[in-house]
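Right after this note come the structures.
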Structure I
Amino acid sequence: MSNFPIIMAAPNGARKTKDDHPNLPLTIEETVEEAKRCFDAGASILHAHVRDDNGKHSLDSKLYAKLIEDMHKALPQMLVQITTESAGIFTPADQARCLIEVKPDFASVAVREMTGNGSEKDIQFAQEIYAKVSDQGTAIQHIVYSPDDLGELLRIKAAGILPDRPLHALFVLGRYNPGFVSDPKELDLFFTHPLEALSSWMVCAFGPSEYDSMMKTISHGGHARIGFENNIYLKDGRVAENTASLIRQITDHQSVASSEDAYRALT
């Protein structure tokens, strides 16, 4: 594991549009250009979403393949993480199909989405998909939206439902708060679980407290996911120009992991 924090750029997400910010990247070309700026700012990983022709969140494997291909050509040093976020649209079967068709090096998967309602049938399906994805060489970062989700992740790992691979988690702050506004204090609730069971943990935070949440995360040995997916405001309250400018707030005074270290740590 890197001695320095890993910075992941999350420049768009599933829901925001250019009405939220004119520089929000929606097309593959725009996403690659923003990834270049984020890499120059110190990010070593792109958390990638793709949109369809209407700008809607998509899990289209061909779109993901195109994005990965273009990223490899333009910025081969930067690791690409695809997401299987359901966004209230896609089923676990849709998410699994995306992972198996794209065969990415790295992907994010929400625990509560992949395990469905927790029935025996749903858990068996999740176990089979996790095994297939592991066999094809895809590393998973498990999204946990709450401390309860983290507890469930640790439970299914201990129960053998997850493959015997390093366990990476993303803690989400503020997802279910009014107005999607997070508070760095929320991180303390995740600390009630045995984090030593995780190979790595990273945090993203909704709203203007993103900077303070990332600084607290880094001070406790975690990694930071930063970007317009969750927040468009600089620490002084001004609207940021782009995700790269949010990242520079951290990297201008904090040494961060190289792309090589990030790749070794998370895949």
Structure II
Amino acid sequence: MLRIVSLNLNGIRSAWRKGLPGWIARHAPDVIALQELKAQAHDLAPEMRHPPGYHAFYHCAEKKGYSGVGLWSREEPLTVRHGLGNPEFDAEGRCLRADFPTYSVFSVYLPSGSSSPERQAAKFRFMDFFLPYLAALRAEGREIVICGDWNIAHREIDLKNWKGNQKNSGFLPEERAWFSRLIDELGWVDVYRRLYPDQGEAAYTWWSNRGQAWAKNVGWRIDYQLATPAFAAHAREGRVYKEERFSDHAPLSIDYGPADGD
């Protein structure tokens, strides 16, 4: 079995203080894709740079206390690639790739457009760049899983107040249509939704810090694992862990096992 976790940390040092290392030790993922480090490499304590039992890699943003992604893996990758080859978004630490002998894992963090029209424009630029990038990945022929905070709720079932958010970043028609293209045209599989096609509130992975959203479970599902079809077919069980809070996001964990009949 291969256990892969995706988690937006909302600050690695904050999540660390809230008990993240203990949960990782108990949950024992094989690969952990981290987003929103909010730290530079020199800010990371030794136990973050060299977590016990893992090989750790980071792609930090140039701006202090902003964005950044990471990947931890028990198996040492054959290669690790930092960035997308796009200077605007590589400066923000948006993507990290690890290649293993039979598959690849990405940690990605799409921009949020909620803070200003300028950031929404940046999000659209990222989407325009990322769509052909994802098409090229499918053409590689490798088995791939892309973990991350996509900052898009795809369908009405994926957020509590969908009617009131249709003009808000994260649930705009253009964003949702773009996400549909990844699945319907490029062939990526939303692994958690394939496992649990009708799950609503239990699937939320993010809650605003305003208005008692966590207490009332007024959430959004914006964290995903998108995989190539053959890799997705190995998915056996998924979980959104909510018993503890390390961040305003919850860890998304999926277990991949042998194909039926193997």
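Computed from the coordinates by the stated procedures, all read-outs in this text should not be read as laboratory data. Not measured: the values here are computed from a predicted model.
For the read-out relative contact order in percent (Cα under 8 Å, 6 or more apart), a value of 24 was computed from one structure; give its label from I, II.
Comparing all candidates, it corresponds to I.
Still on this model: Here helix-only ellipticity at 222 nm (-39500 (n - 2.57) for each DSSP H run of 4 or more, over all residues; to 500) was calculated and came to -7000; which of the structures I, II was it taken from?
II
For which of I, II does Rg/Rh (Cα atoms, Kirkwood Rh), for residues 102-165 alone, calculated from the coordinates, equal 0.94?
I
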